[in-house]
Structure formats: structure tokens, C-alpha cells
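**Student:** Dropping the structures in below, format is C-alpha cells.
Derivation of every value follows stated rules applied to the coordinates shown; laboratory data play no part. The model shown is predicted, which means the values in this text are computed figures rather than measured ones. Cβ atoms are built from the backbone, for glycine too; each structure is taken alone.
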Structure 1
Amino acid sequence: MRQNLSILPVLAFIIITCPLITVAQGVKPLLGRWDLVVQGTDAPYTSWLEVTSDSDGRLSGRFVGRFGSVRPIRDLSFDQGTLNFQLPRQFEARKADLVFTGKLENGRLSGTTIGEDGKTLTWTGVPAPALPARKNVQWGKPVQLFNGRDLSGWRLRSEKNPGCWSVEDGTMTNSKGCVDIISEAKFLDFKLRLEFKMAEPAVNGGQRSNSGVYLRGRYEVQIQDDFGKPAESHGAGGVYGFLTPTSNAIRKAGEWQTYEMTIIGRQLTVVLNGTTIIDRQEIPGITGGAIDSAEGTPGSIMLQGDHGKVWFRNVVLTEAR
């Protein structure tokens with residue numbers, strides 16, 4: 001009996017591609033962005049994970065740890081519902097790689113990792129919300145978040161150094177070895193305008209000034225003494241590690257400067273000293289040092305105070321209605 005040879009290439013294609021189809025279908029619930037919470041030995045802290053797949057079903061990903069910026073994952077695998085990923089340390093006080101193991105069950109991730117002290121920590125993850133930008137936004141009345149007289153409406157992130165923020169000549173400022181300061185009020189979509197001044201190196205122990213404004217307490221827009229340097233995502237005006245400004249509009253340390261930021265969903269516009277440097281770009285996820293990872297909820301304004309000395313004034317927020 002004569003065989004129909006024309007069907008053989010089709011069968012070969014099915015045999016070769018079926019494993020890839022199975023892999024793709026198996027990992028589909030894992031693909032996307034995840035908001036993580038790690039139960040640290042001192043306190044819970046936030047992290048972020050993104051998992052992607054190429055056309056051949058190979059997995060890759062990005063990760064944001066407790067501190068620092070987004071970084072690529074070196075090894076990532078997912079087999080029968082078990083996730084494993086590993087990446088080099090960044091600012092973590094350890095020599096070994098970061099290793100995470102977890103399970104995907106009922107649309108949620110949970111697992112373990114090893115902390116900096118060698119103890120086993122548990123972690124959980126939920127899918128990050130899409131947060132599409134609303135259209136035809138109506139704006140409310142501008143509100144002063146800082147009254148220029150005292151720190152009413154603000155609290156310290158921790159009691160590590162109580163009293164390290166103060167009011168000085170109508171500005172709010174920090175001292176050496178300080179902590180971040182957080183607005184008691186929380187907001188979702190808004191416009192924020194503020195003025196800031198960075199300390200010159202001679203005042204800052206010879207170090208370049210470094211601070212930041214955390215929108216919703218989760219997304220850091222960098223403040224840094226980068227006058228004359230090329231624009232980059234870790235520098236002045238960048239969303240730390242994620243978004244690179246189109247230009248570097250920062251002035252010299254010691255001068256007063258202005259930030260205007262508008263965040264609607266994940267869509268962000270940043271104007272630094274009158275120049276639009278980020279125009280309606282999507283923020284992928286939380287940045288290192290975020291207060292929490294509950295991205296779908298209102299959050300505070302947080303001003304970074306644990307690096308160099310910095311001054312803020314005229315902090316005005318207008319909510320979207």
C-alpha cells in the first residue's frame with residue numbers, strides 16, 4: 001500500500017511544536033507582573049517580579065528587591081507549578097545570590113527565600129493591577145501638604161532617628177543619618193508640585209546629594225546632584241531604574257528647583273525646572289524602598305531622607321476626581 005508522504009512534514013511539525021505549546025500553556029498564569037511581600041526578620045518589605053516568555057517558551061524576568069533598582073533575573077524556571085529564580089545581589093549585605101522558590105496556586109504565589117542573616121523567609125505575590133490611565137480627568141482644589149511652620153500631617157518612616165526632620169526657615173529638612181518622611185494622607189491619581197534644594201558637597205560631607213520623591217509611596221522620582229551629567233534612569237529625574245528622562249534638567253546643588261509630577265494610573269509625566277523630561281510614560285512597577293506593594297490602592301507621598309541633606313517647600317497636591 002502506498003503511503004501518503006505529504007502528511008509527514010505536518011506530523012513532524014506537530015511533534016516538534018507540541019512541547020512548546022504545552023510549556024507556553026503551562027506558564028501562562030505566571031506571565032506578567034507580580035507585587036511581592038517578603039516577611040523579613042525585622043519587618044515585612046516589598047519586592048516586585050516580572051516574568052516573560054519568548055516565542056520558544058523560554059522564560060526570563062526582572063526583579064526589584066527591598067532596596068536598589070530593577071535588575072534582570074539570571075536563572076528562572078517553572079515546572080509543575082513550582083517557580084525557582086536566582087539573581088546576583090545588588091545592595092544586599094550578603095555574598096551569595098538571591099534565591100527564591102515558590103508555588104503558583106489559585107492565582108497567587110507563595111514561597112521561601114534566604115534572608116541576609118541566613119534565616120528562611122516566607123514571601124507571597126499577587127498579580128500587579130493594570131491601572132489604565134483614566135481619560136477626561138477632572139481636578140480638585142490644590143492642597144498644601146506642608147504648612148511651612150511644623151510637620152503636621154507627616155510622620156517618620158521609623159523611629160530609628162526621631163526628630164531628624166525639622167522646619168527651618170519655612171522649609172522641611174533632614175539631618176545626617178535621618179529616615180524617610182511620609183504624608184499621613186494618601187492619594188491615588190494626582191498632580192504634585194514641590195520645590196527642593198540639594199546640599200552642596202561641602203555641606204554634605206563631600207558626597208553628592210541624593211534624595212527622591214516617592215509617588216503613592218511606591219515609585220521613586222530621583223533627586224540627585226547630577227548637574228551636567230547625561231540623563232539616565234538612576235539619575236536626576238528618572239523613575240529609579242525604570243524610566244529614563246529625555247534630558248537632564250537638574251540645576252546645581254544649592255539652588256532651588258521645581259518638580260511637577262502627574263500620575264494617572266501608571267501613566268506619569270514629570271516636569272523638572274520647567275522642562276518635560278518624562279511624558280505620559282508607563283511605570284512598570286514599584287521601585288526599591290517602596291512603603292508597600294499594594295499598587296491598586298491610594299498611597300502616601302514619601303520624601304527620602306536617609307541619604308544626604310535636602311530641603312523641601314511649597315508641597316502642593318491636586319487630586320483627580
Structure 2
Amino acid sequence: MTRRERAGRFGRVAVLLGGSSAEREVSLMSGRSVLDALRAAGVDAQPLDPRDDGLGALWEKRFDRCFIALHGRGGEDGTIQGFLDTLSIPYTGSGVLGSAVAMNKLATKRIWHAMNLPTADWLVARAGDPAPADAFSRLGPVLAVKPVHEGSTLGLSRVQAPEDLPAALEEAFKFDAEALIEPWIAAQELTCTVLGDEALPLIRIEPAVDFYDYEAKYLSDATRYYCPAGLQEAEELGLRDLCLEAFFALGCRGWGRVDLLRDASGKSWLMEANTVPGMTGHSLVPMAAKAFGMDFEQLVLVILEETVSDED
């Protein structure tokens with residue numbers, strides 16, 4: 001089957017983008033990239049922004065399926081997935097359970113910990129409560145503080161002194177009522193794209209700043225990416241298997257990304273899973289797909305193919 005013939009199987013496709021989360025601008029960039037690629041491949045694809053267009057158009061315009069490019073709350077947390085399930089409209093990526101669990105960093109860590117998968121120790125702080133007095137004694141000399149429900153490193157702080165912890169928590173509480181406190185691990189940053197049942201080549205990330213923040217992810221041209229990641233083959237394959245196990249443990253499916261850190265001793269730590277990763281010009285999933293021999297058009301078609309059943 002040619003690419004054009006495959007495109008015809010999808011019918012009318014809504015690319016969901018934008019939304020109302022703190023990651024709206026990134027979602028707009030991702031959605032436009034996906035939309036352009038689908039149209040270039042011959043797919044009848046139309047943009048739909050839930051914030052501006054509402055969701056009534058999904059049935060008014062008789063869309064056959066959705067490519068979800070919504071990041072953050074409302075798009076990546078099971079909310080839109082449940083709505084589409086109710087309408088019986090197929091969609092890309094994880095379902096309600098996997099989306100909701102992966103969006104919740106605390107639930108994610110609890111599951112990985114219960115399955116003896118490597119993830120760093122943690123504490124939880126809640127808005128209105130005092131900062132945990134034992135955070136530094138339990139977790140180490142430098143801490144990472146971040147919202148429980150958020151992506152794109154929004155609300156993330158690096159904390160080196162106890163007196164700075166309350167301010168870091170307040171920054172996290174701008175995005176969520178709960179914050180996760182973890183040890184700050186000085187390590188290589190790695191990421192693994194999951195596509196169907198396949199783990200694509202790892203990418204090693206070297207930001208030009210202290211850590212891989214929002215600007216380094218989406219705006220800076222100074223961040224360097226290495227794919228292959230420079231690991232020995234056995235370690236690379238082992239980490240890919242670990243990321244697959246971690247992804248499926250959360251109930252995720254279709255496509256996504258698992259982020260991890262590799263410290264100086266060679267030990268790796270799972271950080272989080274993303275069920276709707278970025279698809280911008282700076283994004284990691286297209287980089288991994290390219291190293292795997294897949295261009296951007298092929299990538300979006302493979303992701304969309306997961307929505308097609310044998311009856312379609």
C-alpha cells in the first residue's frame with residue numbers, strides 16, 4: 001500500500017491543538033507541524049483548537065478520528081481521551097488510564113517503585129502546608145522541585161539551600177496544589193521514544209544551561225542532541241527495554257516518550273513518561289524517528305495508523 005493509499009484510509013482527521021493548558025504555545029507548534037505533515041501525505045486533516053473552536057465540531061463536521069497534539073492538562077491527562085471514548089471517535093496515543101497516570105508524576109513514581117523499576121526517592125509537599133523540614137537530610141544536598149501535574153519543566157526549580165525551598169515550592173504551586181521533591185541527580189539526560197511496541201534509539205541531551213528547562217527545550221539552538229547517544233550497544237538496548245517496561249507499566253500505548261537520567265556511576269533513573277510528546281522543530285520524537293530511518297510524514301502516519309481497526 002502506498003503512502004497516499006494509506007492516507008485515504010483515515011477519512012477526515014481532526015488535529016487537536018492549542019487548548020487551555022500552560023503548554024498551549026508548544027501545543028500550537030506541535031499541532032501545526034503534524035497538520036502540515038498529514039496534509040503533505042494526502043490526509044484530509046483539519047485543525048481544531050478546543051479553547052477557541054469548542055469540541056462540538058467533532059461531530060458537526062463528522063470527523064472520523066483525531067490526532068491529539070494537546071500538551072498538558074485537558075489534552076494529556078485523560079480528559080479529552082474520555083470525551084472521545086464517549087463519542088466513539090478513535091484517537092492517537094494512550095487511553096484514559098495511561099494518560100491520567102503518566103500525567104501524574106507521583107502516581108507514576110509509585111507504580112515504578114512498586115515494580116522495582118529504578119526511580120529516585122521523593123517527598124510530596126502540598127500547598128498551604130509548611131515545607132518538609134527533613135527534605136535535605138532525606139534526599140541530599142541539592143533538590144529538584146516540580147509540580148505533580150505539569151510538563152515542559154514548567155514550575156521546576158533547582159534548590160541548593162533549605163532557606164530557598166519555600167520559594168521553590170511556591171513556584172511549583174503556581175501550577176499545581178501538589179509538588180514533588182526529589183534529589184537533584186547530576187547526570188546525563190537521556191530520552192527514549194516509544195512507537196507501538198518499539199523503543200527507538202536513545203537521544204542524549206546536553207543543554208547549554210544548568211538544566212534542560214523550557215527555553216532549552218523549545219527555543220534555544222544551543223542545546224545539543226546526540227543520537228546515537230554514545231552508549232555501549234548492550235547498555236543502549238537494556239535501557240530501551242527498561243523504557244518500554246516503564247511505559248507499558250503505566251498503561252500507556254501507541255506512542256510516547258520516557259525520560260531518564262544516567263549518573264556518573266552508570267546507574268539510570270526513570271524520571272517521567274510523556275504520552276503526547278512535542279512535535280516541534282526542537283522535539284525529540286522526530287529526531288529519534290529520523291535516526292530510525294523514518295521521516296516526519298512517515299512518523300505521523302505510523303502514529304495515526306494506530307487508530308485504524310481491521311474493520312476500517
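**Student:** Among the shown structures 1, 2, from which was the value 14.6 of mean count of other Cβ atoms within 10 Å over residues 79-86 calculated? Provide the component values of the computation, followed by the final result.
**Tutor:** Values: 1: 14.6; 2: 17.5.
It was calculated from structure 1.
**Student:** Related question: Work out which structure the value -2000 belongs to, where helix-only ellipticity at 222 nm (-39500 (n - 2.57) for each DSSP H run of 4 or more, over all residues; to 500) was derived from one of 1, 2.
**Tutor:** Label of the source structure: 1.
**Student:** For structures 1, 2, which has the highest computed value of mean count of other Cβ atoms within 10 Å over residues 55-62?
**Tutor:** Across 1, 2, mean count of other Cβ atoms within 10 Å over residues 55-62 peaks for 1.
**Student:** Where is Kirkwood radius over Cα pairs in Å largest, in which of 1, 2?
**Tutor:** Checked 1, 2; max of Kirkwood radius over Cα pairs in Å sits with 1.
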